[in-house]
1. Quick one: distance in nm of label points 7 Å out along Cα→Cβ at positions 222 and 414 came out at 2.2 when computed from one of P, Q, so which one is it?
2. With FRET efficiency 1/(1 + (r/R0)^6) of positions 86 and 318 (r between Cβ atoms, R0 = 41 Å, to 0.05) computed per structure, which member of P, Q shows the largest figure?
Structure P
Amino acid sequence: MNSYIKQVLDDLKARYPWESEFLQAAEEVLESIAPVIEAEPKYKAQKILERIVEPERSIIFRVPWVDDKGEYHVNRGYRIQFNSAIGPYKGGVRFHPKVTLSTLKFLGFEQTFKNSLTGLPMGGGKGGSDFDPNGKSDNEIMRFCQSFMCELYRHVGADVDVPAGDIGVGGREVGYMFGQYKRLANEFTGVFTGKGLSFGGSLIRPEATGYGAIYFANEMMKEQKKSLEGKAIAVSGFGNVAWGACIKGSQLGAKVVTISGPDGYVYDPEGIGTEEKWDYLKEMLVIDRNKVETYVRKFPKAQFFAGKKPWVQKVDIAMPCAIQNELNGEDARTLIANGVSTVVEVSNMGCTPEAWKLFIEKGIPFAPGKAANAGGVATSGLEMSQNSMRLSWTAEEVDEKLHAIMRNIHKACVETASMYGFEGNYVVGANIAGFKKVADAMLAQGLV
């Protein structure tokens, strides 16, 4: 490892030894950008790495709320405003009981480079709370969201920080938070993305991350002189991301055969490729966010495997779409043994370092999340543009722009990796391409 990079990482580990997810993300990025650090000494001279690994601002606050029984609760709220070198902070809000400062710092750090790759003027940020929306009533969720925004509203704005949804935060939660922001700030601006269509939301936004990931996978297939047509795909999760991947994968001729949840995974040999099945995926989130077994009750030809992960199935393409570190070294070895040909990481840092390094070692094309899942934030950026212009584009217009952005991200990854002598390595290509734009903007703006 480059000695300068090692020193930066060692200092980071000494400062934040408990932030394992953030340290994992920082190590992946910094290790892979070594070629550009060695080729261009200006980054070391102006301490770009020391600056880029520290958030510009970390906001932590309490969120008191009252449940339907009149009992008081207190959760922790966060907003990590990581980097604004190329635009206002942009990144989702996550409501999940396992949310910590480390989780959000890793997500905000990744978001900085992901947003850079889209080519849109967006900085990196992330926020959330350890609140668990599962099992809560609409009124409880509304009261929590309103309390959350009572603090967050003073730190966000259309030209400052534009949050969106993430795990546990969908259109309902965004609507409640946007309404409270409008009430407190006394303004109607595009301060949130993922809004309802009736008040400034964009068509295609719910499906965008899954659509974008499939578009990226399609480009990877073309790069290998192959086609997506007829390929079997294993997908994890069953939320918006998996839903979008099932729809667009089917439309492009592939067959998505798995989805998963905290209780296990479903294998559907016929493929999750009909409107009835896509509609039921949305319904499942309302029934119980923690159970995927309900799919088998609705479609009995599918099989449910309790407590298992979908990576044991023999497929052509694996697409983790759920949460960080969901695909480990053992899973990677199983996929490799079963002949997987391509892996597209759709969840943020969905593969452990052991897993993605194994794929690269075996010559299996592997796309990191910051490239493959950028379709979601890209469409959020398109929603920001529509809000700024006070107009709405058609679904076809948004989809066309999303497709073009994903093609451009793929091209940037391939060309950048090749330029630095790492042909076919999407991790190096994505990290260097994302880093250079942010780092050069930081250089141009001085020591701020």
Structure Q
Amino acid sequence: MANYVERVIEQCKKNNPGEVEFHQTVEEVLTSLAPVMDANPKYEEAALLERLVEPERGVTFRVVWVDDNGKVQVNKGYRYQFNSAIGPYKGGLRFAPNVYPGIIKFLGFEQIFKNSLTGLPIGGGKGGSDFDPNGKSDAEVMRFCQAFMTELYRHIGANTDVPAGDLGVGAREIGYLFGQYKRIVDRYEGVLTGKGIPYGGLLGRAEATGFGIVWYAEEMLKANGEDFKGKNVAISGFGNVAWGTAWKLWELGAKCVTISGPDGYIYDPDGITTQEKVDYLLELRGSGKNICAPYAEKFPNAKFFAGKKPWGVFQDTGCKIDMFIPCAMQNDVHMEHAKQIVEGGCKFYCEGANMPTTNDALKYLMDNMIAVGPAKAANAGGVACSCIDIYSACAKAGEKYYNDKNALVAGANIAGFERVAEAMMAQGLV
């Protein structure tokens, strides 16, 4: 079935020209599914992969709003509803200037498998806009969110599509979006997740993604006879995911020695191992400046490396890292970084952000490390908000099809796919 998989990948690239992030995730996922296709010829007969890579529905709309200077601004909005075989579409909204269809499709496609792995009855979708909330006033963000929801509301609903937050969409944005949805439809319903506690939010949701990543990574270590106590861990980012990750690492006895931002990275030899430091990550994010350098001013033992990424922390400082956890954004780790990571003797790598590793770098890491944890499995805690046995499902699938319990990347793809595939087959050609 390798030829079938290759044909679908090439056709997808042809049908979605220039959408490189979407091409990347389709190639990574479908390639790992080849042995499943071999075992199930019925999937090719039903054109299952062709249907899987094509969104069930996609909408693009303009968002018109007025800034604080009275000037009219126009942005693009998107929602791609990828697959509803096991439940209503579910996936975040991303507000960032680099948002375009290729990024939204990559996120939506990944969301199919992530949601399936939780065991919950939810399908995959994603949306967003090229609006940049950084540097905007609360009033500007509110006006944009109200305009965005005025266009989006007719395509979502508690039993149809339930958006959540993502990069650039936090509690503030979710509040404004929900307020506008409620005003338009005149109903108070669970159409958005990530809401504040006073109006229906879930206690612990903010921490869920980061905590879930660390719990998944802990299972990786346990399966190989190790744990987090005394381990040095390097992470990237300093937002919500990085905050939750650093916090839980501290609680489990590890030392998170790096964070990063667009301006560079911080190396803290003492680690983020106090409540003051954990809380300061929230203060950094809340500043709206999108830089991590002030951490080194706040905590003088820490050092700031301008314009660099934490993947070379061993080369820069001599600090041996036991596990790397990228928590920033897609394609943050390239081949040159993968080689730095391996050169430093690290044996464990767990993706926290969505698709933070290029495909060639991911393969290099898998070939040279004990275990590599995939984002779609590790960061599913933000979807499930509970500790579900996702690691076990990935390991079992890796063992079954690749004879390797540490084939977690392929295992996650397969475990997520199998549930969706059977649902699609049962529901016919829809």
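1. Of the options listed, only Q reproduces it.
2. Answer by largest value of FRET efficiency 1/(1 + (r/R0)^6) of positions 86 and 318 (r between Cβ atoms, R0 = 41 Å, to 0.05): P.
No value in this document is a laboratory result; all are computed from the given coordinates. These numbers come from a predicted model, not from an experiment. Cβ atoms are built from the backbone, for glycine too; each structure is taken alone.
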